[in-house]
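S.K.: Next up: the structures, one after another.
Laboratory data are not the source of any read-out in this text; all were calculated from the coordinates shown. Note that the structure is a prediction, hence the values are computed from the model and not measured. Cβ atoms are built from the backbone, for glycine too; each structure is taken alone.
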Structure I
Amino acid sequence: MQIRTFTSIVLLAAASLQAQYKTEAGAAMPATVPAAVAGVLEKQGTKILGANGQVVAELWFRAAAPPAAAQKEDSVTWAGVAHGTLIGVAHFPARFADRRGNPINPGLYTLRFSFYPVNGDHQGVAPQRDFLVLSKIEDDGDPSATPAYEALMGLSKKAAGAPHPLVLSMWKEDAAFKPGFEKMGENDWVLQVKIGGAPVAIILVGKAEG
């Protein structure tokens, strides 16, 4: 049964890479988003639609720039943003997966900014250390919190029900910023959007190599 389930996830991820995606204006946030969290986000979100017009994800991002961090980190493109800062909320109406094939169950998730530690464990994961980490919104309702790395990983692993957290690779874009959702390279579909005025690129659909 476990082999069959895993195979289904792999086939679903492979099929999704061949699909053509597009974006459209999203709806209002669900009423289940805590008022404190909703208060720092844009009122209108972004929908990601699959090849058949089905909604695969809805996202609402911060309306204003994140508070500045006291310390800057090396190899982090979105410099000056504190680890654990709330960046947005995502809704997945059906089962989804991150780039490493970790299943994301239907529901609402917070998106918090993270950068992996420089300890050798994540060598070669990405050129930059920036990531968005997903946690179940019922476990993460304080928009002003900035959880430390291990605490945030614990929340995300709980959401995943697995040893690995749920993450989306991202970076702060500059000269190449082009708002919208398009395929980059062989496997990745990237959303480029301004979050609190900052041009950001987020890989929402893809497959990690290696």
Structure II
Amino acid sequence: MNRRRGLLIILSSPSGAGKSTLSRRLRDWDPSLRFSVSATTRAPRPGEVAGQDYHFMSEEAFKQAVAGGEMLEHAHVFGNFYGSPRGPVQAAIDAGCDVLFDIDWQGAQQIRNSALGAHTLSIFLLPPSIHELHRRLKERGQDSAEVIARRMQKSWDEISHWDSYDFVLVNDDLDTTEAQLRTIIEATRLRRTQQPWLTEHVRALHAEFEETR
């Protein structure tokens, strides 16, 4: 069967480094890219749609899913559990579709160590400078000064794990970074582990070779 296996594409960065914008651009570039919908134990917020924004679960159901190996990664954040359900991701990559993850370094590490780790592509986005990172957080106008200060404090912990990723890009220009991301994804799609049909093809070549001897 001449069909590739999908990738688990992990995109991580400190807040303000352009991760969300570049994720949207990648999905515009390739509409077949699927975004991993996280599971959470928190209550839905107004306007959120179950199965689209989050898979909403009870704490008991979430813990059972973790115990049963049904979460690729999970974390406890501000009193609630969050995680990436394995089932939809497994189905997507088996069908040859790539799945995009917007998670931090801890989640990335869990996925790389999971049963699907061989099909993971991890990319970390660095800001051109700390000053520029702070400027972007202020200019987007979404957070108070206190929240921005917390995000800046957390950013260094996130940046300190840059060397655990497959690729690291400095996002000083969105168009350039997007082009680099496309190149990385297209090349990784050709990786041997993503093309299960090659095994049968080589076997056929071997059989043909034996016939000609």
Structure III
Amino acid sequence: MKNPVLRVLVALLGIAVVILGIRQLQGAGGMPTREEARELAATAANSLTGYTNQQRGITLQYPSGWSREEPKDGPLFFGFKTLAGVVNANVLSQDVAAGTMLFEYVDRNVAETEAALKQQNAQPRTLSRDKCVIGGEPGMVIRYAFLTPAEDKADPPLAVQVSQAFVLHGNRAYAITWTTPEQWHEDFAALFAKVLDTVRFL
């Protein structure tokens, strides 16, 4: 899959899910408090269950009790979320040309994602780029934040933050995207790191 648009869709899908989830919870009586979000993250980190996809060549763990979905087509093949999608993750893979370097793949993704967000007037800003190890392979985690315009001009824009982990294994690239309201992102950072630590390639 060489269409560059596909590399952006997963991050944007996570964004759309978060926005919808926030509005659903607000309409149902309000968002959880910061303390409740922290408790949810801590509980989830202590109760992980396994997921394996032989075709995509990967296994990982994710919080048990969270809703999951497995799209059948396209690069996105697994997702899990909680609180009506206010906290959600997506996992994708796509074939890449032999000799593709991780930094090249990451740079293209970041540039395309930022461009797509700017088209939506979301004011993206990159917060950090950190090297890591994912499944025994060199990886990188990009963190960025943005504001999404509110539907009603009287409402404030929604602040969202994303951590996106990239790794190459063989001739396949993987990206794991973790999206939350910006004020909760640090509270779920340890859970995201724990999920990344469980990744293994088959």
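S.K.: Match the computed value 3.2 of distance in nm of label points 7 Å out along Cα→Cβ at positions 115 and 171 to one of the structures I, II, III, and report its label.
M.R.: Source structure: II.
S.K.: 19 is what came out when relative contact order in percent (Cα under 8 Å, 6 or more apart) was calculated for one structure; which of I, II, III is it?
M.R.: I
S.K.: From I, II, III, which structure was helix-only ellipticity at 222 nm (-39500 (n - 2.57) for each DSSP H run of 4 or more, over all residues; to 500) = -5000 calculated on?
M.R.: Matching structure: I.
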